Structure 1
Amino acid sequence: MYQKLLLVVVFTFQILSLQAATPLEQALPLLQKNYRTPAENQQVLHLFRTTKDPDTIFAAGASLVKNPPAKAQEPVLFSVLLRSQNELKQTFAAVVITAMGSIHEELIPTLSQALTGKDAVLRAYAAGAYALIDPAEKKYTEDVIRLYAFDPSLSQRALNALTDNSTQLLKYVKQASQSADDTTRAAAVAWLGAQHSPEAAKQLLKRAKKETVSTVCTQLATALAKNRDLTLQETAQGLKQNYQTPQSATYALALGFMTGNAADILRHGLIDKNTNVRINSARAAAYMAGVLANPDAFAYSQDRVFDIHLLKGLIAPLTALAASGSETERLYAQNALTQIEKLME
């Protein structure tokens with residue numbers, strides 16, 4: 001009897017949970033797919049056309065920009081553009097049409113309207129489409145670079161349309177990396193990290209000395225790690241930074257993301273004469289253990305097993321620091337040892 005009652009309660013709870021789920025929550029698995037079949041794309045397009053919920057319109061529209069529907073669906077999107085009274089839906093319809101590869105100057109008024117709005121993300125999407133239609137207009141370049149945070153592919157296409165050569169492109173991205181807007185700086189840093197060039201790496205290292213916003217610092221650390229062959233040595237010098245500054249966290253996290261490439265630097269850092277170097281090295285060791293424990297470790301480590309072996313070489317100096325260091329040093333060293341222990345489980 002009890003088991004039957006329990007089954008009824010569980011079944012009822014599941015039904016209530018399904019009823020409570022919003023259309024967006026139900027659609028998310030489909031919207032988040034990197035690749036969709038034509039039939040699945042048709043489902044997303046139908047959701048975009050029929051929904052009235054702003055969040056669902058945005059999510060479905062952005063998903064269609066990333067995975068554009070078939071060319072044959074262009075009339076459907078023009079129908080949305082012409083018949084809908086929803087400005088958000090009209091804007092995304094224009095962006096999706098442009099992302100599909102068509103250049104229609106008649107879309108400019110719709111995109112221009114979005115570019116005067118307060119929604120920075122919507123402006124970024126509109127700027128990307130606008131750049132593809134009218135590359136002679138340069139005043140929305142920063143919005144195009146901000147778009148990299150949401151849709152790298154469209155952002156790259158748009159900025160390539162706006163620039164004549166790699167030097168000009170780098171100039172715009174460098175300027176954006178100094179923007180007052182945090183998201184724009186983070187997007188510019190991510191873009192620089194993907195370039196794998198000495199010029200881009202130089203700008204990343206320059207930015208790392210000044211950045212204080214944690215979200216941008218994290219993006220900087222990732223970008224520095226992706227360019228470890230160009231940034232490792234100077235990043236290592238950042239271990240001397242006061243451990244309480246945002247910059248020190250950037251350098252320590254970057255070295256953690258560099259995994260085995262930074263292991264020898266951290267081994268020497270843990271016995272360095274400089275207190276900040278010792279503390280920051282312990283922080284980096286903890287980050288490294290976290291990175292190697294992550295299922296996505298392959299994105300940062302070419303040989304996870306070998307890098308874990310190198311990380312084990314830090315256990316002895318960390319143990320010594322945890323035993324004889326200052327209170328702060330002991331705290332950071334013990335945390336690193338704990339993270340390594342979790343990795344070994």
Structure 2
Amino acid sequence: MPLRLAMLGMWHTHADGMVRQICAHPEEFSLVGFHDPDPQVVAQRTAQWSDLVPGFRLFDSPAELLRQPLDGVLVEGRVSSNVGFARQAIESGFPVLLEKPAGITLNEFVALVDSARSRRLHLQMAYLFRYMSAVQELLARHQRGDLGAIYLFRGRLPKDLALYSQLVEELGVYRGGVFFEMAGHLIDLAVALAGTPRRVTSFLRHHHTAGPADYIDNGLAVIEFDRALAEIDITGLEVAPSSRRIEVFGTGGAAVIPHLGSGHLANNAVQPIEICRAGDSEWTTFKPAAATLQIKDLREFANVVNGNKSPSFTLDHDLVVQETLLRASEMLDSTQN
């Protein structure tokens with residue numbers, strides 16, 4: 001029987017990809033209904049999805065939607081609202097797949113995690129880069145010890161300059177601006193590879209000649225671990241194509257993903273990863289088939305909910321990621337330390 005899902009919040013950029021993957025796999029998933037408090041968002045998404053989703057239904061409130069027969073809830077609204085939606089779903093007894101990042105304060109996410117744990121409900125973050133083919137290859141090689149002890153992680157996830165005005169409107173309300181929006185993807189992977197950070201030093205700047213002077217459009221964070229460093233590079237000023245990348249260096253070897261791609265950027269049929277082991281005289285390029293984004297997030301969620309596996313990423317990991325992201329974005333105030 002397909003996993004019956006509700007969607008609370010319909011605004012997020014990734015919501016459309018989630019809906020399309022669910023509809024592409026009706027034997028695995030179904031969408032029972034949707035809710036968003038913003039009439040403009042509802043109108044836009046209704047135009048996009050009403051012909052795509054069988055039995056497309058809108059609900060006036062989260063409570064009404066959460067009274068339907070469900071197996072889980074997707075939360076895809078605005079970042080400032082999503083943890084609240086997730087709390088309502090968890091408190092109604094449903095596992096949750098929560099879009100990144102995990103809210104705008106640490107305290108609210110800690111409370112959500114505590115609520116999920118007390119009810120023994122699965123809570124999963126939708127950091128979709130986790131399931132990209134090259135990233136999966138990188139994580140597998142690290143787990144096998146192929147790279148030795150990781151000592152340096154570098155990652156950059158730029159946003160197109162052509163999107164600048166749109167991103168100012170969407171992200172200008174957050175102190176960390178575009179850095180807060182994108183850095184979590186890289187922090188998620190750096191923590192998976194290097195452990196719990198010990199110190200975070202950020203350089204968050206407004207470098208465009210246009211736009212509000214307090215909007216962060218160019219940011220760099222250096223994260224210190226016990227035996228490693230990570231450099232996180234996020235900008236909203238990018239004009240060069242294919243410039244999203246990850247570099248990982250360890251005492252036993254190194255790995256480079258030269259272009260991470262995205263759900264809305266041009267993607268090749270393969271996603272190369274370059275590997276160099278200690279003693280190799282040159283790099284070797286592997287070309288795994290590029291994974292379709294978001295279906296693996298959904299299948300991970302379904303498999304955990306159905307008791308077929310343990311979560312690939314723990315809640316302790318997600319708490320570290322969120323705290324580090326907020327600290328790096330200069331959004332962790334003194335009451336949250």
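Every number in this text was worked out from the coordinates using simple rules, so none of it is lab data. The model shown is predicted, which means the values in this text are computed figures rather than measured ones. Cβ atoms are built from the backbone, for glycine too; each structure is taken alone.
For which of the structures 1, 2 does the calculation of mean count of other Cβ atoms within 10 Å over residues 98-105 return 15.6? Among 1, 2, the structure yielding 15.6 for mean count of other Cβ atoms within 10 Å over residues 98-105 is 1.
Taking relative contact order in percent (Cα under 8 Å, 6 or more apart) as the criterion, the highest value among 1, 2 goes to 2.
Out of 1, 2, which one gives 0.45 for FRET efficiency 1/(1 + (r/R0)^6) of positions 162 and 250 (r between Cβ atoms, R0 = 35 Å, to 0.05) as computed from the coordinates? Source structure: 2.
Taking mean projected area of the Cα convex hull in nm² as the criterion, the largest value within structures 1, 2 is that of 1. For helix-only ellipticity at 222 nm (-39500 (n - 2.57) for each DSSP H run of 4 or more, over all residues; to 500), the calculated result is -22000, so let me know which of 1, 2 that is. So the calculation was done on 1.
0.00 is what came out when FRET efficiency 1/(1 + (r/R0)^6) of positions 122 and 314 (r between Cβ atoms, R0 = 25 Å, to 0.05) was calculated for one structure; which of 1, 2 is it? Checking each candidate, the match is 1.
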